[in-house]
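**Q** Several structures are given next for inspection.
Taken together, the values in this text are just the output of simple stated rules run on the coordinates, not laboratory data. This is a predicted model, so every value here is computed, not measured. Cβ atoms are built from the backbone, for glycine too; each structure is taken alone.
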Structure P
Amino acid sequence: MMVVKNMAKAIAATPTLTGKDADRFVGNLDKPTTSEKKKFLKESLKVYRTIKANSEG
């Protein structure tokens, strides 16, 4: 019988935004979505669905 021992690795703390980065992130949440961004997201979703359908069979 072979016993395999695995050593656990430390898990890095979840990064958090502070200062200017946090302010910019919150500001971007309040911005309206542009038509260009909507088009990009629709195309991305279409590609994702195609890949998912192909991987399922």
Structure Q
Amino acid sequence: MYVLKATTMTQAKRRLTEWFKRYQFHLCSPVSKIAKTLITREKALLDTLFHRYQMP
């Protein structure tokens, strides 16, 4: 998942949004459901991704 390689919050948000658009309507319904679940938790997901950069 190339979202994990983002170096700024803006870049991560853009990449995550692109990922959501790509997989939200995937033909495989479990993938689609996972994407829709992650969409509802977008802020928490982004905060978790960038928490590792805030550690000393």
Structure R
Amino acid sequence: VGAVPGGVLMVTGLDVAAIGDAAAAQGIPLYEVRSQSASLEEAYMELTTGRTDFGVVAS
């Protein structure tokens, strides 16, 4: 669990139902729970950022 701007908590490793059940068991009201995943472009950029397979050498 980590806090992000806007009063939002980011939970990884659990599905929405498990998060809701855990909050309810502790008496914590949740007003919105949603699933978020990276787009294909975001996933590609994360995997390849800083990686160079081919480069140009100045002569």
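**Q** From which structure (P, Q, R) was Cα Rg over 2.2 N^0.38 Å calculated, if the value obtained is 2.05?
**A** Derived from the structure labelled P.
**Q** The value -23000 for helix-only ellipticity at 222 nm (-39500 (n - 2.57) for each DSSP H run of 4 or more, over all residues; to 500) was derived from one model only; which of P, Q, R is it?
**A** Derived from Q, not from the others.
**Q** With FRET efficiency 1/(1 + (r/R0)^6) of positions 28 and 44 (r between Cβ atoms, R0 = 25 Å, to 0.05) coming out at 0.90, pick the structure among P, Q, R it was computed from.
**A** P
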